Structure I
Amino acid sequence: MISFLRGRIINKGLNYAILETHDIGYQVFMGETLLNDLKIDKEVELYTHHQIKEDASDLYGFKSLEDLELFELLLTVSGVGPKSALGVLSIATAGDIKEAIIRGDANLLTKVSGIGKKTAERLVLELKTKIMRIGGGSTALNSAMSSGSDEIDALMTLGYSLSEARAALNLVDANLVDSGERVKAALKKMRQK
């Protein structure tokens with residue numbers, strides 16, 4: 001199995017890049033965000049998922065091990081293939097996606113083409129405990145548990161991203177316990193930036 005590649009980007013396509021390593025060009029499929037960050041003729045390191053099927057041998061590339069691990073977790077859910085899993089990783093950071101899953105928020109996942117409400121809810125249901133087990137002591141995941149999902153949802157409804165909402169709520173005085181007051185305080189923090 002090919003699990004890591006280092007080389008030079010020699011070409012980019014719609015959903016892949018060709019990475020030259022020791023005079024061999026590997027076609028590596030990747031999410032839109034990562035693909036946009038890559039520049040032709042620049043050196044890059046990618047963690048890869050090598051998927052071998054009866055009629056294909058495909059490589060999927062990721063900037064970090066966290067992204068790779070989340071991709072592989074997403075593939076464990078019935079009905080989610082590599083294309084949908086890459087789509088999930090393109091809508092937010094791996095940390096934000098894990099946080100949304102832990103909070104039980106399927107709405108973020110429905111933004112991915114090909115993932116409807118039922119599939120998103122199944123993803124949340126099947127991955128929540130796995131992510132909590134893997135991410136156990138992660139600060140981002142702990143903050144997802146401590147910041148009320150209703151507060152984050154309220155800020156997201158107002159047009160803020162998941163990471164912006166979380167960051168603002170983390171700045172709010174811990175002595176404030178009323179959700180409405182916490183949202184107001186978070187909005188003030190965001191306006192100050």
Structure II
Amino acid sequence: MAVTGGIGSGKSHVCKRLEARGIDVFECDASAKRIMREDLEIRRRLVELVGDDAYVGGKLNKAAIARFMMEREGNVEKVNGIVHPAVAADFIASGKRWMECAILFESGFQQYVDTVVCVTAPFETRIRRVVERDGITREKAMEWMERQWPQEQVARHSHFIIVNDGIEDIDRQINRLFDFLEEREKTILTTIQQQGK
């Protein structure tokens with residue numbers, strides 16, 4: 001199971017509500033940051049790609065990495081090509097069934113799950129959240145958003161939508177999600193049984 005959604009959609013809030021119900025969610029972003037900090041082979045490859053300023057005083061220089069990724073088309077894919085396989089391996093090794101992944105489809109991580117839950121929010125709500133959370137300009141927030149799949153495209157490729165607009169009740173929607181997953185599991189089991197006859 002994967003929870004995804006664009007920047008500012010509030011997927012982390014939804015995951016916290018899932019965790020309150022006992023679901024252990026693997027955070028792809030946290031895994032990527034830890035791997036970039038601690039994995040010596042990943043560090044070596046990033047320095048080779050980005051340059052010596054990828055790490056300063058032995059610590060990941062996030063500004064340098066971000067600058068490199070924004071410099072020219074194709075750089076994002078180069079960094080992701082180093083980090084994403086390590087995160088995927090980390091997820092598999094974790095044994096967890098749920099993951100939170102902002103760029104699920106862009107990274108190809110949907111191959112590791114059977115159900116995708118998309119968290120959505122209105123455009124202006126997302127912009128406001130990102131500006132307030134990260135202390136950046138509206139223009140920078142929009143630039144970040146434009147580097148991800150459009151929200152509508154992610155929703156089209158997902159199995160279930162949770163609206164996190166500050167109005168719709170999140171817990172009520174999670175209840176509906178659990179009902180959906182239960183029905184989906186029954187349907188899959190029925191199909192397998194019929195195929196076995």
Of the structures labelled I, II, which one yields 90 when volume of the Cα convex hull per residue in Å³, for residues 60-107 alone is computed from its coordinates? II
Among I, II, considering only distance in nm of label points 7 Å out along Cα→Cβ at positions 4 and 124, which has the greatest calculated value? I
For relative contact order in percent (Cα under 8 Å, 6 or more apart), the calculated result is 12, so let me know which of I, II that is. I
Please state which of the structures I, II yields -15000 when helix-only ellipticity at 222 nm (-39500 (n - 2.57) for each DSSP H run of 4 or more, over all residues; to 500) is computed from it. I
Check the numbers for FRET efficiency 1/(1 + (r/R0)^6) of positions 20 and 44 (r between Cβ atoms, R0 = 41 Å, to 0.05) across I, II and tell me which is largest. I
Highest-scoring label, criterion being distance in nm of label points 7 Å out along Cα→Cβ at positions 116 and 156, among I, II: I
Rank structures I, II by mean count of other Cβ atoms within 10 Å over residues 68-75 and report only the one at the top, that is, the highest. I
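Read-outs: derived from the displayed coordinates by stated rules, not from any lab. Source: prediction; values computed, not measured. Cβ atoms are built from the backbone, for glycine too; each structure is taken alone.
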